[in-house]
Structure formats: C-alpha cells, structure tokens
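Q: Pasting the structures in now, so scroll down.
What follows draws every value from the coordinates through simple rules; no lab data is involved. Quick caveat: nothing in here was measured; it's all calculated off a predicted structure.
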Structure P
Amino acid sequence: MQKYRLKNITCASCASKIENELSQIPGAKNVSVNFAASVLKIDYNNTEEIRRIVQKVEPGSDIEAIESSIVMQKLLLHSLKDLLN
C-alpha cells in the first residue's frame, strides 16, 4: 500500500474524480482518496503514472509519498542519536 499527500486539491468532487480515474488503472487496487486529510492510498507502485493522472484531473496539484517523509525522519533521528552518543 502506497500513501501520498495530495497537494492543492481544491474540492471533494475533484478528490472523487481522482479516486475514480486511479481505479481505472489496470493493476491498481484499494484506491482511496480522503479529501479532508489530503491523503491518497493505493496498491500500485508507479508514482509517475499516479502523479500524471492526479494532475490531469486537478491541474496544479501534486502528490508526495508519505512513507519517504517518515523514513527520512527516522534516518535523521537515528543520525542525531549517533551524534549525541
């Protein structure tokens, strides 16, 4: 399951359209867009295709992988702990 932060999604209708479009990708499963939380969840590993579809539905929007942010935070925390020891 991939999680993405949705950026610049302006309405719930657009979020619904994004969810519907992404659900049409062959091989994509468990597509869920939460407009209020600005989060997209999907079982599909082609970030660039996902981005292309999101931007087609809502020009000016973008996605950011949430896991990558968390991984980077954990790496930074680990590095800081090493520096302090």
Structure Q
Amino acid sequence: MVGAAYYVGSLAGLAFRLPPATPSLIWPSNAILTAALLLTAPRHWVWCLVGAFAPHLIVHASVDWPWALIIAVFLQIAWKPSSAPSVFAC
C-alpha cells in the first residue's frame, strides 16, 4: 500500500518538476511516507521504507540522473519522515 501511494506521489512530483532542474515544486511522496510512518509502529518502519524504495527506483530510473544521486535523494526523503515521529512522541 505504501509502495503504490509512494509511486503515484513520485509521478506527481516529477510532473511538477521544472526541466531540466532536479528539484520539484512539490513532492507528495514525503507526505505519504511521513503519514505511513506516523500511523505505523516503529518496529515496522523498515517495511514502509523498503516498500517506498522500489517505487522510488522505478520512477527515477526514467529520469537521466546518476544512480548515486537517486539513492541519495531517497535517503534524504527517508531521513526526514523517520525523524518526525520521534518529535511527535514527546
């Protein structure tokens, strides 16, 4: 479920990109992954992240970016929402 939502969010994010720039005006995948992590027990976060990684690779494979950049972008996307639940748990 997370993977499918992440895939659609990534497609929408790429649609709002100003070519040939790398950044997008919006990136719904961040919100989707954050919501999934907030609604999931921390012991299951790894499955949310694994579920989002494959769609991330599939969507970004269509863009002519180096693989190191694609993986770095995912790590940056995954790190932000992973830290959000710890802030809300206080």
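Q: Given -23500 as the derived value for helix-only ellipticity at 222 nm (-39500 (n - 2.57) for each DSSP H run of 4 or more, over all residues; to 500), which of the supplied structures P, Q does it correspond to?
A: The correct label is Q.
Q: Turning to a different aspect of this structure: Work out relative contact order in percent (Cα under 8 Å, 6 or more apart) for each of structures P, Q, then name the structure with the largest result.
A: Of structures P, Q, the maximum of relative contact order in percent (Cα under 8 Å, 6 or more apart) occurs in P.
Q: If semi-axes √(5λ) of the Cα gyration tensor in Å computes to 29, 14, 10, which of P, Q did it come from?
A: P
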